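Enquirer: Dropping the structures in below, format is structure tokens.
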Structure P
């Protein structure tokens, strides 16, 4: 992995693409503090002059990890919301409703979700629910759209992640859906453990190619 030199601004919506084995998930685990880099450094709250307020070190890794809420491809669901205080069941059930999870599928009461025996797509929507309730500064979604039905996939890309961005959250999405590549502020591509940002012209060319291939 690397070398990678990347600056992400608060409130940005970023997509990451790349083939299998290109390093996307490894990069996200490095970024979120699940893996620690063998070289280089992570800087948080860098000012306009490039001066960092905080360098991430073993002493503050847990504090750094708390900036993130994530859904990885191998995510796990709990029936309770851990680490979240003063939960309002009505507010949580409203989020479930927005995720199109009806009360006969699952609901939140008495401190937990009533049912986790859901389809893969429904589990993804429940995972999105818990992420939104966590209300962290940075959201990481690793191929969440892969198991969503077409109608809800549109909602995920055009409404849910845009609403998070509108709340000044930083949102990083792994996506191979070229149809939605007009949504992010930036599109990053990974290959062989290295990363580059695609230009506007490159994105437009890929979108034209995708449109041609769809006919």
Structure Q
């Protein structure tokens, strides 16, 4: 292992964790953010949770929201979703909802490194992206799925860039990891915006230069 190549990324991760830890000290002390949508979700998911406890299966539909809607948009558990165990493991290191900010820091850093930025500028860019006021507004409002979906968008773009540069394993890994979390976040609006962005980004006018330009 070439430590000269690894240590800048180690410095970046350590810097991001320190920032998140300082900003979210109450979370690491056991406090919680009282988001409005977190409270309203409890009411919307009650019928689903009651059915799950009574029958041990997922209802797939609820009449409690609007005039009825699929349960997977509100509360649906799947023991076969292995990514969920990864997510829960990460939350033990960086508690919810600080994890959304930490994920955004790492995700945008990876994108800027992919675009050949110096690691110091990539750290600054990651901070600018993840620590913007909008992210804290939606966390305070309890828009947790939206926060996670936004945080992972840059990672998907980075993976696609790596793939078109011929780094197939790295590109596929980043894209798969980012999209898996994006789908797990289950925020259709943000995923739709990501799709629109990728449609433009993957057009020939953008992709063809990627094969020749160093960035």
Structure R
């Protein structure tokens, strides 16, 4: 087999001794957290699962890179059915608020545009299975292909780096209080996404103290330490 280096040298009529020493790129060591784009998402819904007929009532998303916010997305969504009373009590979102809101099929195109390429952007959510499950179900119901995003769950990340002596559980409200976030979770999508951003940054700081600095390091470490 002819190596890429040998082929290049042959094409340039150079000897190996004349070549500049090969240096691996950053990509070959993994994606540095500081140079990766993350989109932190949060949903409010009309119930516990799409299989039970519940729909999305609000999407909030915050795009970050290098510790800075570079974009935000927010939309109320009309699920097409009346909200249960307990949902309104929990979130403060009422049927009246959703009356003029667009349906999910009208929001998905602009939301996908905000998310960007799955090859470049990584999704983050707190209890990610819930949010991603609703988004995948909505996409399937309206003939949109769900991109194959890599997803990080801040519940799992927190469990991998925080001890039981520090936090009794990894609820977003608990982590917000522990880290002293500027935004507090209130069951509204954008505020909860902003809180999750702060929690994610504090977790990344903890990772940095033990030399975990790439996306690949985070995934390996959190998988190894999951409980």
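Enquirer: Looking at structures P, Q, R, which one was log10 I(q)/I(0) by the Debye sum over Cα atoms at q = 0.19, 0.22, 0.27, 0.32 Å⁻¹, for residues 106-153 alone calculated from, given that it came out as -0.60, -0.81, -1.18, -1.36?
Expert: Source structure: R.
Enquirer: When FRET efficiency 1/(1 + (r/R0)^6) of positions 50 and 202 (r between Cβ atoms, R0 = 30 Å, to 0.05) is calculated, the result is 0.65; to which of the structures P, Q, R does this value belong? List each step's numbers first, then the result.
Expert: Details: P: 0.65; Q: 0.10; R: 0.45.
This value belongs to structure P.
Enquirer: Comparing relative contact order in percent (Cα under 8 Å, 6 or more apart) across structures P, Q, R, which is largest? Each step should come with its number before you reach the end.
Expert: Details: P: 35; Q: 18; R: 22.
Once relative contact order in percent (Cα under 8 Å, 6 or more apart) is tallied for P, Q, R, the winner is P.
Enquirer: By the measure Cα Rg over 2.2 N^0.38 Å, for residues 90-169 alone, tell me the structure among P, Q, R with the highest figure. Walk me through the numbers on the way to the answer.
Expert: Values: P: 1.06; Q: 1.14; R: 1.39.
The structure with the largest value is R.
Enquirer: Still on this structure, please answer the following. Kindly point out which one of P, Q, R the value -8500 was derived from, the read-out being helix-only ellipticity at 222 nm (-39500 (n - 2.57) for each DSSP H run of 4 or more, over all residues; to 500). Display every interim value, and only then the final one.
Expert: Working: P: -8500; Q: -22500; R: -12500.
Answer for the origin of the read-out: P.
Values quoted throughout were computed directly from the atomic coordinates according to the rules given, and no laboratory measurement underlies them. It should be emphasised that the depicted structure is a prediction, and the values quoted were computed from it without experimental measurement. Cβ atoms are built from the backbone, for glycine too; each structure is taken alone.
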